[in-house]
Each structure stands twice: as structure tokens, then as C-alpha cells.
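Derivation of every value follows stated rules applied to the coordinates shown; laboratory data play no part. On a predicted model such as this, the values are computed, not experimentally measured, just so you know. Cβ atoms are built from the backbone, for glycine too; each structure is taken alone.
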Structure P
Amino acid sequence: MSLSIDLSSAPARGALRPAPAEEKPHLVGLGREALGDALRAVGVPDRQVRMRVQQIWHWLYVRGVADASLMRNVSKDLREIIATRFDISRPEIVEEQISVDGTRKWLLRFPARGAGRPVEVETVYIPEEGRGTLCVSSQVGCTLTCTFCHTGTQRMVRNLTAGEIVGQVLVARERLGDFPALDTPDGAIVPSEGRLVSNVVMMGMGEPLYNYDNVKEALAIVSDGDGLALSKRRITLSTSGVVPMIRPTGEEMGVGLAISLHAVRDELREILVPINRKYPLKELMEACRTYPGLSNARRITFEYVMLKGVNDSLEEARELVRLLKGIPAKINLIPFNPWPGSDYECSDWDQIERFAAVVNEAGYASPIRTPRGRDIFAACGQLKSESERMKKTERLAAG
């Protein structure tokens, strides 16, 4: 059975170091130059700034500390300044759920910004043989209203900052024991060797390319070789098709690209993925064909959710092959993950296999994604933060 750990009580929150109530500048998410500017602003001499930046960077992203007093090679005076003038805390973990298949989902709360209020997002960890994938959110809610997606039913609240995006990675690595000097929790399902968080996918709540600058800054930190040090080849950004930002993503971020496709005709895609009305398939495919760095070794992933009687005919499989002609691609076929109130059903498994066979015979890899974390509503298309979700009793009844 799945496990749900409620961490909303005061003692539990305190044990996991929640963000402080008062608003302080947050150091997590700042690039080196901005971090140096922050240190100069509190009186660190110019001649020391580069060294101090390197020290703090190491403690935040290599050692994974969230307490300035643990930065042993940083002067006592500077440790006190960091503790009193800045914030280096993790997001607050409100709830942690663990699926029967080892998938973990965290409901994370970020403090109010300015005159706003605290906000919540969900982050999911998916363990597999040889790798552990972290699905990271970029926005609170979503503007795209894709009709098959649970997140799309939650109103857009705001973009996440670079620090809030990076903070999700730090939380996951801490809870899994993936930093030096931390132990992995007993019984956790994780890769048998290597890093526990080995891959990051920007496939959580929100459209990453509608929060371009913050996502770019965050992924620069996640891929920094002297910090979290995840290879850009192990980072994938998924977009529903914000065409003008696709080329800059390749040029400036250099990460893998995934396209949330789901239909091969404009008329249907405009229903499933309404952004298609603004950026139709012809424009989207052209942007994919010219994606910087595209090659057979660096393919674009096209995500295709299988909806019974909607987009799963063999004719649509053949049209998908024609649509992608000339694009080095992999097609992920995703069995639809149900959620309360949805009007769709998952395609029959035999039909999914027939669809995959057509695509495979045309020379494209088309793996059928194994549903993960369905029992805790952590599967693809099911994420939705606590303020908008159903009550736990309803969720358990639906499962």
C-alpha cells in the first residue's frame, strides 16, 4: 500500500527547516555574479568575494547544507551575516507520499512574496533501474488548460523563482540521502548505484517556457560542474509548444527538448492542447526541425498521451510518422492517467501496442511509458497542489 506522511504539524515542519516567516534575500538560485553582489552589499571586501562565493556555492550545492553554522571554512562573522541577513532554507515539506512502486511525491510550500501568500507545488521522484528522475515544477498552476491534464484545471497563481525551482532539487536530494554525509532512508526504492537524483525533467506543474528566465537560471545552477553537476544530457525540458522560445532554449540552455504533442491534426490538438491555436503544428514542427544541436544522438522526445477513441487510431499513428518525418525523434506513448472529473479514458492496452508497432516499424523508438505513482496521484498529468486537490479521503476512495 502507498504511504502518506503528513509533515504539516509544527514539530515536523521544524525538523525539516521551513523557510523563515520574515522575508530575506534567498541565496539559493543566485548565479555566481549575483551571489557576489549580495555579499558585497553586506560588506564583504571585493578581494574576498570570489573566494567566499566559491565556499558558499560548495556548501549549498555540493555539501547540501541549509544552515550557515555548518559552513566550517567560512569565517564566523560571515556565517552570522548569512544566518541573519539571508535565507538558505529549503522549501517547507507539507506532505510526502510514497507509492507502492517507490515513486515519491512532495507537496512543497513556499513562503509569501511581497503582498502575496504562501504557495504550493508538487515535485515527484521516480526511481528506476540505473537512474532516478526528478520531475520539477516551474509554475504554481498553469495557464494552458490542456483538457486531459489535472494541472491544467488549477488556475495560474505565479511563476516560481530560480531559487524555488532549484529548491525542489535540494529537497529531493536531502530526503533521499543523496548529499555527502546523509543516509538514504531505510526501505527507499532507489537506483542500486550512482547518484540517486541522476536526471531532472521540467515536466511538473506549469509551462517552463512561460517562465523562461527563471528556468534558465535554475538549470544553469543544476548543471553547474562545481555544484549539483547534472549533465545537460540528463536534463529535459518539456513544452506544450511555445514556438518562439524553442530555439533560445537550445541555444541558451542546451538541454534536451520534449514536446507535449498528443495529436496529429490541428483541429484535435486545439482541443487537447489549446496553445495550438496560437502556434499550430506546422510552426511547431518547423521549430523542432531547426532545434540547435538536434541529431540522431540528441533526439527530440515527443510525448503522446493515449486517449481511448480520441487520438489512438492506427491512421493517427501513420499520420504521426508523416508529421515527424526528417526529425530525429523518440515518441513516448503515455497511457492516460485518470483523475477525478476527467472526461477521458485510457486507450486499451492492445490498441496502445498496435499504435506503437506502427511507429516502431517506421523506424522510431516508441516506448510505452509504464504508469508510475498512480496510487498517490503522482503520474504524468495528475499533479495539482494541495489548495486545489481533493481531500485525502476522496483520493483514497478514488484509488
Structure Q
Amino acid sequence: MATELLSPLIPHQQRRRALAVVVAAPLHALLLAAVAFSRSPVAAPASSSRLVDLTLLAGARGKGAVCLDGTPPGYHLRRGFGSGAHNWLVFLEGGGWCNTTQSCSERKMTNFGSSKYMGAVNFTGILSNDHTENPDFYNWNTVVIRYCDGASFAGDAEGGDLDGTKLFFRGLRIWKAVVDELMGKGMDAAKQALLTGCSAGSLAALLHCDNFHGRFPHEVSVKCLSDAGFFIDEKDLSGERSMRSLISGVVHLQNVKEVLPNDCLQKKDPTECFFPAELIKGITTPTFILNSDYDSWQIRNILAPNGSYPGQEWSSCKADIRNCSCAQLDVLHGFKKKLVSELKVAEDNKDWGLFIDSCFTHCQTPFDITWNSPISPRLGNKQSISEAVGDWYFDRRQNAKQIDCEYPCNPTCSSLLPTA
């Protein structure tokens, strides 16, 4: 069965299951099931030229590089052609995290914890092989690495499932083993390479950016692109740090310390070092940060994880930003300021790029409508996301940093708002 890469990349057949999980266990399943409430644009219906079959990692069990349930992880590879035959784009699938034995046990019964539930994937947006939709990367070797560990491809541990079987937290081994296999399939001869991802996969791209760069000779152009992965460590409306609490569970349950920056670990708790604001301080590879400063997922799950607070009703506002009162918009503007302030490191780095729009959405590169279409979000000189990323990657512009004004200033965001 084919799947779409939906924000945050929970395929169609899992959406109903995800809804059941969030009803049964709303706190610890929050990030796994968040897509059920996302109104981000959905990719176009699949066509045969877009579908790419699943390849299971060879010798996965012998390498200990397995999904939560012990099955081999998988990836989808579409070969490049023409001028892109020696260029590689690697996309890390997203889909939240699991931070407890219970949430990981539930996750292993989905395609986010087992390859038993994976199928072919529909390549759209930055993954498309259509020149009109994806002019800069359409003919590159394109890979989607499936996400089945629950810790942004970062953990290395194991634990006990609720039913007495093992849970395998092997995201780091999956990352290493799949990249090794791709190198053996021609990526070692790459002339240009781009590591990217969406949501939790975008966080993974930041975690592994320098490691990916280090796999190639110095003369190879290697860069990274983070799409909707700039999660911030912000208090929610009740004053609690629910996001930090959840991430702390991921960090300690799955043992992610090996991928965290040493400079940060010497000064701060590993949980803080897992957040992008700390990660970008140590990344030396040129990186492009694409994010909404009114990210719909973060507003719904970090800022306002509950629908109601004393004297405040947020269900309608967080479902559709057009329903927000002036007072609520002031709160959202504060969230934007916090996010932009944490991007200062990237803003000051001449080799980095920024496209921070004010659209109420989450994940924009895997979808034709947001990546490159007549109604894509546009900033500054009216560049689309595709144009901005391409200009940055190929050094076609000197200044590749753009930060949008406050909502609702950008009329190109209107087509992305929920309609119901």
C-alpha cells in the first residue's frame, strides 16, 4: 500500500490508529498522534512515477540496527539521472517520539516502530522527479529513510516491552547502517549531497548533519536542511515545561548522549542539549533552517497542549489561527519572538540560510503545494521555499536569510490555512 509523507509523516493507514492511541493515552502518545490534528497541506494523489518501493536494510539484525520491535528498518531509493546522477538527497522521515515503555510499546505496532507496517511511499515536493515541481533536485538520487525508533535516529539502548518482549532503541545504529549501505550503492561517489527531513526527522538531520558531512571527501558540496524541526523549549500556558518533560523521557529512556554536542554536555543537562537552539551552536556544516514562526504543531502541543486553561479557552484558536482573539495573538507573537531569538546563531552565520514564514503550518518541503506551486508561501522578493533553498544550496544569492513579519501580514499564507 502506498503512503503519503504527511506532517509529521504519519501515513494514511496509521491516522485512525493514531487517533485511538491519543484517546487512550493523551500525554505520552501526544507526539506520535499529533498528525491527526494537523491541518498542514496534504500531498497530491499518488501516481506511478512518484511511488517508490521499500528496501529493507541488509543484515540489520546482525548489526543490531533494528526497529523498536526488532524488524529490519527500511528506506526508499529512487535513482538519479542526467546531470543529477552523482548527486544525493537523503530525507529522514519524521513522526514524533516515544518517551515511555508504554508509548514505545504502542508505537511498535505501527509503521513508526516496525517495518511490518511499511509500504511504498509517494515522493512529492522536494522528493519529486518532476522538473516543474522540483527544478533543482528533481533528477538527484533521492532517499527517504523510514523512522521506526522513536528518538530521531539517535538512541542506542534496549528495554522491556509491557508484554515481556524486548524493545530495541537503535536509532543511531539504524542511521549508521543505512548510510553505510547507501555509500555502497554509489553515494560514496557523490559530487553534491543534501541531508534533510521533516519534524522529528528534521531534528535528526541537525543531530547527524556534521556526521553526514564527514562521510564525504572535502571537495564534495554537503549541506543540511531542517524543515519544521526547530522545536523550542518553552513553557506552556499553564507554566509547565511539558515539552522538556517529554524530551527528557526520550533522552534518558533511549540513551541519546552519543549524538549530543560535547560542549553542551559539559555545561547543561542532556535534555537541553537535544533542543535545536543548542545543537546549532556546534554544527559546522552549512545548514538551512525552514520553519514557521507560528508552527501549528508547536502551538498545539508545546504552547497549548490542553484546550482550556483558567479563564482561557484555546481549543478553537489552536485549531485555526483565524479564530484567535487579539489577546491570544499577542501570546502567539511572543512565541514567534522566542523562536526567532533562538535562531540568532544561524542568522549570524554567513553560510547558513533561513526561511521563517508566518504561515500556520508544519512541514513544508515534502508537499508540492508548499514547496513550489503558484500558491506556495513567499517571502521578501517573493521567493518560494524551493527557490530560496535552491539559491542557498547553489550559492545563487549572497543573503539567504529571510524572516517574515507578524501574522497575518503575509497574504501568501492564506491558502494554507484550514478551511473547516
Exercise. From which structure (P, Q) was mean count of other Cβ atoms within 10 Å over residues 139-146 calculated, if the value obtained is 24.5?
Worked result: Q
Problem set entry | Structure (P, Q) behind the derived value 21.1 of Kirkwood radius over Cα pairs in Å | Q
Exercise. For which of the structures P, Q does the calculation of Cα extents along the principal axes in Å, for residues 59-274 alone return 51, 36, 31?
Worked result: Q
Exercise. Looking at structures P, Q, which one was distance in nm of label points 7 Å out along Cα→Cβ at positions 331 and 355 calculated from, given that it came out as 0.9?
Worked result: P
